[in-house]
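All of the numbers you see were taken from the coordinates with simple rules; none came from a lab. In this text the structure is predicted, and so the values were computed from the model without any measurement. Cβ atoms are built from the backbone, for glycine too; each structure is taken alone.
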Structure 1
Amino acid sequence: MTTPDADPLSIDDYIAAMPEGMGGLNDKMGIRLTEISAERVVATMPVEGNTQPYGLLHGGASVVLAETLGSVGSAIHAHPDRLSVGIEINATHHRSATSGTVTGTATAIHLGRTTATYEVVVTDERGKRVCTSRITCALMPRERYAG
């Protein structure tokens with residue numbers, strides 16, 4: 001995590017700081033973070049195991065990847081006083097992927113006090129756009145959710 005007065009955390013440190021690591025769904029889908037900051041988050045995901053009945057990358061898998069990236073970025077932006085909660089996501093599927101790995105890149109388009117919004121582009125191994133998504137997260141006061 002990058003905050004104004006702190007050194008950035010490594011990806012391993014970020015995952016270790018989360019209550020349940022990357023979470024069961026991300027683990028099942030094989031999502032692997034490769035770059036994290038409030039401004040940009042990048043991860044990969046295998047196509048294999050994340051397909052629909054015709055052998056194409058499932059559109060929902062692309063959306064899960066996008067939501068993961070936007071959530072990570074907004075959580076870093078919100079840290080340490082606020083928590084990030086997804087409130088809206090959309091996706092346009094441009095082409096199919098049938099094998100290999102896809103890469104998702106989330107780029108911040110708004111980092112505010114109460115919301116954060118990201119554009120997420122998912123590409124195949126050839127760099128061709130598979131999906132474009134936009135996710136907005138609400139940034140909630142941490143004490144509101146303290147156990």
Structure 2
Amino acid sequence: MSNPVTAAKEIVEAYLERSMVPDPIGAAAYVADDFEVIFTGGRQFTGPADTTAFNAKRYKWVKKRFLRTDAAYDAETGSVYVYNTGFLYGEWPDGTPFETNRYMDMFVVRDGKITSTNVWNDSAEILLHRAGLAEAPL
């Protein structure tokens with residue numbers, strides 16, 4: 001029997017790799033039927049195609065540079081909580097490059113599928129700064 005923590009980390013990283021292509025159909029193979037995503041700002045989505053469409057409006061292109069993937073097993077529920085963190089890099093719609101946009105994603109994996117994820121990153125703060133609306137320097 002495989003280690004559920006190791007398996008969950010592999011599932012999450014494979015999902016993220018497919019998401020970055022972007023390949024929402026390939027990414028969907030890693031998610032449960034009742035999958036839900038909550039993006040920064042509380043935006044709710046139900047599948048990889050939704051998040052790909054959202055990212056296509058916010059970025060010209062975007063990828064993730066993984067720094068760490070950590071996980072913890074919940075023996076009561078059988079779920080594995082997986083945390084992936086690093087930096088987003090890519091280009092804003094106007095072609096301006098970026099590479100130090102921090103992100104943190106939290107996934108719940110159960111029975112070999114991702115059931116939910118929460119996504120946080122610095123994009124909104126960076127966009128506020130670029131628009132002259134930031135309350136403090138970045």
Structure 3
Amino acid sequence: MRLPNKFEYSLLAMLALVDSYQNGDPMQIKQIAELKGIQNRYLEQLLATLRCQGLINSIRGAKGGYILARDPRKITVLDVLTAIEGVEIDAPANNTTIDTMESSIVEEVWQEACQAANFVFQKHSLQDLWERRSKRQQMELMYYI
């Protein structure tokens with residue numbers, strides 16, 4: 001399994017907004033796009049979706065841009081996934097044409113994996129990801145000294 005690009009890029013943009021949330025300044029699309037290596041047009045679509053879902057706010061004007069709608073400790077990774085993809089990770093309904101005991105067991109394991117993924121995404125906030133990134137950046141700096 002791989003994370004959908006929309007979800008990954010949305011998380012990257014949200015992490016950039018955690019930085020700006022700390023100092024209270026909104027970030028413009030151009031800044032986020034350059035910082036995170038995301039195309040402007042694609043990022044516009046992602047940010048519009050996140051805004052419609054209430055995770056970010058847009059501020060108009062020359063010094064406007066985007067800012068988190070609430071504290072990064074209160075926005076989970078699952079919130080971003082749900083906003084972008086529309087659903088939590090969910091095992092599809094049993095679409096197999098063969099209804100055997102083995103296929104039923106496989107489906108049960110898949111359901112369990114999906115529940116575990118949702119639990120992990122719910123457990124981690126944007127603040128958690130931001131702090132992990134900060135620790136790794138400090139470790140890299142210490143390594144080079």
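I have -7000 for helix-only ellipticity at 222 nm (-39500 (n - 2.57) for each DSSP H run of 4 or more, over all residues; to 500), calculated from one of the structures 1, 2, 3. Which structure is it?
1
When distance in nm of label points 7 Å out along Cα→Cβ at positions 34 and 130 is computed across structures 1, 2, 3, the figure 2.2 traces back to 3.
Assuming 26.0 is mean count of other Cβ atoms within 10 Å over residues 66-73 as calculated from a single structure, say which of 1, 2, 3 it is.
Numbers: 1: 26.0; 2: 13.6; 3: 17.1.
Value 26.0 for mean count of other Cβ atoms within 10 Å over residues 66-73 corresponds to 1 out of 1, 2, 3.
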